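Down below are the structures I want you to see.
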Structure P
Amino acid sequence: MNIETTAKKMADVLGEAVVQETLKKLIQIEMAKCLRKMGKLEQELVPYEKRFEMSSHEAWTEYRNGKLGDDGDIMEWMMLFENFQALEKQHDRLMEINRQ
């Protein structure tokens, strides 16, 4: 059974308002998870930013332009930042859904 069918069946039993409220709460929980994970990643990014004397955003641009190299520490830094960006996108998408 797909998600739409399940949601419709649940709405038939519980009422649409209950299903909508449950989904809103789930979105808020997931948004909070994203923010917690992003906070942890930000803490992990700080030592790299200090060591290389640039923000992760700047480093990402340099890395994407092939100017930062492929040293192991650089690769780890960029992997962490890529994870941060993915969580940021997920959070933004959840916020957009939550506004609807």
Structure Q
Amino acid sequence: MASPLTRDDVAHVARLARLHCTDEELDRFTAQLGAVLDHAEDVASLDIDDVEPMVHPYPLVNVLRDDEPGVTSDRDEVLAAAPLSEDRQFRVPAILGEEA
């Protein structure tokens, strides 16, 4: 078991990170970081020799429907409703310094 985390340890880490912490914050962060480190130690002590590596704990299934052609809108009708169109395409504002 590792040595318990001290308030001075947390103050040292805060200084390295250039964080200013009040005395109250140091006390709170010492308890919180100690709990995190205790949990990490619990996880590290688990016997996982027989556990197969996985990306996700649940089986993933594609929930998308099949892509099948269907009824589409009339191009000329859609372009007529657009604010700007050109050469039977939507005209959009230039971006990233491109010239129109």
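For structures P, Q, which has the highest computed value of distance in nm of label points 7 Å out along Cα→Cβ at positions 46 and 86?
The structure with the largest value is Q.
Which of P, Q yields 35 for relative contact order in percent (Cα under 8 Å, 6 or more apart), as computed?
Computing relative contact order in percent (Cα under 8 Å, 6 or more apart) on every structure in P, Q gives 35 only for P.
Comparing P, Q, where is distance in nm of label points 7 Å out along Cα→Cβ at positions 54 and 78 highest?
Once distance in nm of label points 7 Å out along Cα→Cβ at positions 54 and 78 is worked out for each structure, Q has the highest.
When volume of the Cα convex hull per residue in Å³ is calculated, the result is 326; to which of the structures P, Q does this value belong?
The read-out was computed on structure Q.
Could you figure out which one of P, Q the value -30000 for helix-only ellipticity at 222 nm (-39500 (n - 2.57) for each DSSP H run of 4 or more, over all residues; to 500) was computed from?
It must be structure P, since only it matches.
Every read-out reported here was derived from the displayed coordinates using simple, explicitly stated rules and does not represent laboratory data. Remember, it's a predicted structure, so these values are computed and weren't measured experimentally. Cβ atoms are built from the backbone, for glycine too; each structure is taken alone.
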